[in-house]
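Chemist: Scrolling down, you'll hit the structures one after another.
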Structure I
Amino acid sequence: MNQDDLYFFNQGKLYDAYRVFGAHIIKNKAGEHTGVRFTVWAPNAQEVSVLGEFNNYQAWVHNLSKIDDVGIWSIDITDAKEWHMYQYEIKTSDGRTLYKADPYAFFSSERPAQLSKVYDIDGYLWNDAKYMHNRDHRRPYNNPMSIYELHLGTWMVKPDGSYHKYNEIVEQLVPYLVENGFTHVEFMPLIEHPLDQSWGYQGTGYYSATSRYGVPKDLMYLIDRLHQADIQVILDWVPGHICRDAHGLYMFDGKPLYEYDEAWKRENEVWGTANLDLGKGEVQSFLISNALFWMKYFHIDGFRIDAVSNLIYYLGDSANGINEGALDFLKKLSEKVFAHYDNALLIAEDSTAYPKVTHPTTHGGLGFNYKWNMGWMNDTLEYFEEDPIHRKYHHHLITFGLTYAFTENYVLPLSHDEVVHGKKSLVNKMPGDYWQKFANYRALMGLFYTHPGKTLLFMGGEFAQMHEWKDYTELDWQLLQYPLHNGAKRFNHDMNHLVKHHKALYENDHSPDGFEWVDANNIDYSIFTFIRYAKDKNTFVVVILNLTPVVHHHYQFGVPQKGSFTEIMNSDKGIYGGSNLYNGDTLHTKDETRHGFNQSVDCLLSPLSVTILKYNQ
């Protein structure tokens, strides 16, 4: 560590802080391991020692030296080797002794142990060169994006109930994603965390791929195989808060270090966590370096940033004021991520109406390129939970979202948060008898795939899992033996592939030029009809949602051009579990005015369904 490193670290501009902090194997010119250098930031400590397998965990053997005035401690230990477990013993200014995991450790011992491990992060031989080359030329906005949100531990487990390792689940996961048409996989947090039921959102080791599922190079192998199958990888990342477990970052050297000094800003009582002070330069260096670390060493394609509302406002409450330090961090993060890879995905999970979240920092924005559309999710699920007889009183819940759909670049999230804590699974939110539940569910998914914006679906949603997500066992795969669940899976499979093959359903997701209402005010019958356009306005599809159980044998709607239409999707087909009412023949326009258009089409609308018609040029 040189003086420039020290300066930039304090200023929040050391973007490869992992290069100097943590446990680094020392190698001679022949590449042989000759020891390990341990370096840690603990400015309030009176004394720092490292305990490990190399000294029988005796603190007095290896005391670190303070190498600067801002509290950086370091030592070289020749007896330390790769895979050795270790931790820091920190003597505080008030006489306490703390035992801490290494904030920059590349690997950790498996729970319930709370130790770090020496690990050589270098040396994995990647086989995704073709993918990485193509990735550099692929713009996300005008391409299909169907994200499969996944909790690695409970997607599929071993017969004895234990977790699959990163390199073991490859043979099941990669073909499944490809077959079902998903373009991206979003892993819920994979940083080290002590409690399974925190799902990774309360981390202790930001640089350490959790040991639950194997070693870091096994995760590299999983991502490598996903890339070879042309699946992009998003990591759920939590820069806002940490767990308060004694061995973690919390009060690392006896005083607030990574977190806020003021208790009201620091203590997040609702989540039982502590908020990081993103205005501190050293914390910015720690976190921005971490994002770039995951991109460099694991080839991560992007990040979903958790709880952005909790960053924009103190404790997520606008009454507490805007957190300028956090906004500065987010802007700096986006600038550095996109400088590293300009087609990266930086997705905000943000429930606020704060403006320009997905605008570049050069245009006054926060610098994200995508934002979860929480308003669409809440309104849409609220609408679909209504009995169809009452839906006419809630018609605006579907139409309102289009008034702001193009103010940001949106992802439509049907995420894990919507199928836990008593909220019910997607299909169980639906009203009616068993058949109607599935018909409503397919209609919901039809709107999901055809509405402007990219899509994110939590695992299990693709086959209409009946129970809420259980974070202690695998998905209910046995349901696929039942026709309605198998039909649900086939419907989502077909919709994903349909979107990929029709530019009108993805090319203009973020432009008002790509959407036009045909029939937005059919309140009494709860029918919604709209057009999705590709960049070539002659390429378009008409989407019709019939959200009551009433069959309409002659629904007439306006279209912008004369010609013919072919039905390319109907959720009521028997193969999906429907009543098999659909438009089998080519539909031709009539010279009759409807909905402000000079041409119109007459079609059959099946009950509780989505119908998609392609214009034949």
Structure II
Amino acid sequence: MEIKQKKREEIEEKYKWDLSSIYKNDEEFLKDIEKLSQSIKKLKKFEKTIMQSAQNLYNCLQEYMRIDCNIEKLYLYSHCKYDQDTSNSTYQKYYGKMMNLINEYEKESSFIIPTLMKYNYKDIEKFYEESEKLKDEYEIYLKGLYRNKKYMLSETEEKLLSSISKAMNNSEDIYNLLTNSDFSFDYITLENKEKVELTDSNYSIYISSKNRNVRKQAFDLMYKTYKNHKDSIAKCLSSFIEANVTISKLRGYKNALFEALYLEDIDTSIYNNLINTVTNNITPLIEYYKYKKKLLNLDELHMYDIYVSTIDENEKIYTYEQAKDIILNALQVLGDDYINAIKKMFNERCIDVYNNKGKTSGAYSTDAYNQNPFILLNFEGRFDDVSALIHELGHSVHTYFSNKNNIYQYSRYSIFVAEVASTVNELLLSHYMIKNASNKDEKKFILNRLLEFYKASLFKQTMFAEFEKNIYDYVENGEILTSEFLCDEYYKLNEKYFKDSVILDEDIKYEWERVPHFYYFFYVFKYATSISAATYITNEILNGNTKMRDDYLKFLSLGSTKFPVDELKEIGIDMNDSKVIKNAIDYFKEILNEFKALND
């Protein structure tokens, strides 16, 4: 029987998001675009008067934030409409109009920060004496701007740097074009003798196949293909890193890592503490791989064996209604305010549930100030889909509390803490599912997923972070990145993280080529710090620490009123303290021991 993908109009309304809370219809949206375009054109009137008085500065910032807030609202509507069916030509056009408006806004408002930077922060402090509103509403924002002044160049130099920045940062585009469009893989032969073309997207299916020959074929073919492009990809990555290192030096930062963390006021010691703590406590990961080899009944565990599940993956299928009930029960420990926020999103149709023809793949949470957060899903009923929903609800509730408790300019929270809220939800879901499993197999299924989650988010991302730091250090020491160095460095780190638990097939040294996050400028470590902080929070809440629960809800309400490291300190988490990372590793060991007890 052939099952066709449904068209948008064939999906029941109750499973579609209701965007009428943003704009009742397209006409309202188009009117607002036109009105905002006129407002943007008038921004220039502040260019010569912005620093003439405290009132002028306040008026300019108010208008700047008002337009920015409305841009968010318009963008939310246009991109949600586009993503729900990317084949719809009307919303393709509206999304394009929105992009043009954003470009216009960036151009017309580009004078504000350079003009402010011509003055010293002492001049701003004098204005605070004249205007209490300016101080109350913009002091944190302005302090943040002037904090970066010492690393800004002259106006002429900034314009020059801006004009060449696109050329300096096109490495990621070239990499994506090469790996997404130009790569061509050969075919692998499945156990039923069927030949299937390997792709980057279906690789995860075949590398986790129960048939060892299939997963070995997938591994060998994947890295054979990347091996053939190692020099091109090495050039992409080295160009990206050299550009970042050059800009870092020009601006006077200590190094590129310092620059990447400076904007969020994260000390480089936090980055180093993560790497040191994980590598000094790697034994539980080694034990996990050795136990996996035993369960798979293999004489040797190769790199192409580590993704195959050790349990029977006869997954239970959940309806969307069952998923909602599970989530509400799993998150009950966070209290009524949190649950009411979740119910609001369910009841006000803030979630686009099912896949339809033309819909954007994956899952995300999106929002604008003073609007409901919205979630896009492609729900198929697997546990991973339930997990994706509770993950995105974590982002949405974080946004909801942050928007509700802060004025617009302080409503955005840092990426460093964004994944903490979503991960807490995922961990609470796993705990609930283990506690309420109807049989041993269900419990083993969730424990296995948890082990893989920690392996990927804590251990693997830390290895990536160490690799990224090492190659930046290499360039900053005046060396040239080559494919040979990158492969050798990556292989050495695999030896360090896998030790004697896995046979390191030589082609694993090409895996660095498959990691697009190396073009995100020291981003990967945040996955590991987030799961560590989330583990600490979750364990405290589950152990009945009501103060942690209450403090956690306050943490979700802080927005950008504090730097992210200070936000975590508000709930007793010091990311410079190795015990936070160690706590996550210890929890991984607890899961492993529980998993062993069920299998042995």
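Chemist: Taking -20000 as the value of helix-only ellipticity at 222 nm (-39500 (n - 2.57) for each DSSP H run of 4 or more, over all residues; to 500) derived from one of the structures shown (I, II), identify that structure.
Modeler: II
Chemist: Here relative contact order in percent (Cα under 8 Å, 6 or more apart) has been calculated and equals 10, so which of I, II was it run on?
Modeler: The value was obtained from structure I.
Chemist: Right, another one. Given structures I, II, which gives the highest value for FRET efficiency 1/(1 + (r/R0)^6) of positions 264 and 312 (r between Cβ atoms, R0 = 25 Å, to 0.05)?
Modeler: By FRET efficiency 1/(1 + (r/R0)^6) of positions 264 and 312 (r between Cβ atoms, R0 = 25 Å, to 0.05), the leading structure of I, II is I.
Chemist: Same structure again: When you work out distance in nm of label points 7 Å out along Cα→Cβ at positions 344 and 560 for each of the structures I, II, which one comes out largest?
Modeler: Looking at the calculated values, the largest one is I.
Chemist: Let me ask you something else. Of the structures labelled I, II, which one yields 20.1 when mean count of other Cβ atoms within 10 Å over residues 96-103 is computed from its coordinates?
Modeler: Checking each candidate, the match is I.
No lab work stands behind these numbers, since they all come straight from the coordinates. This structure is a prediction, so every number in the text was calculated from the model and none was measured. Cβ atoms are built from the backbone, for glycine too; each structure is taken alone.
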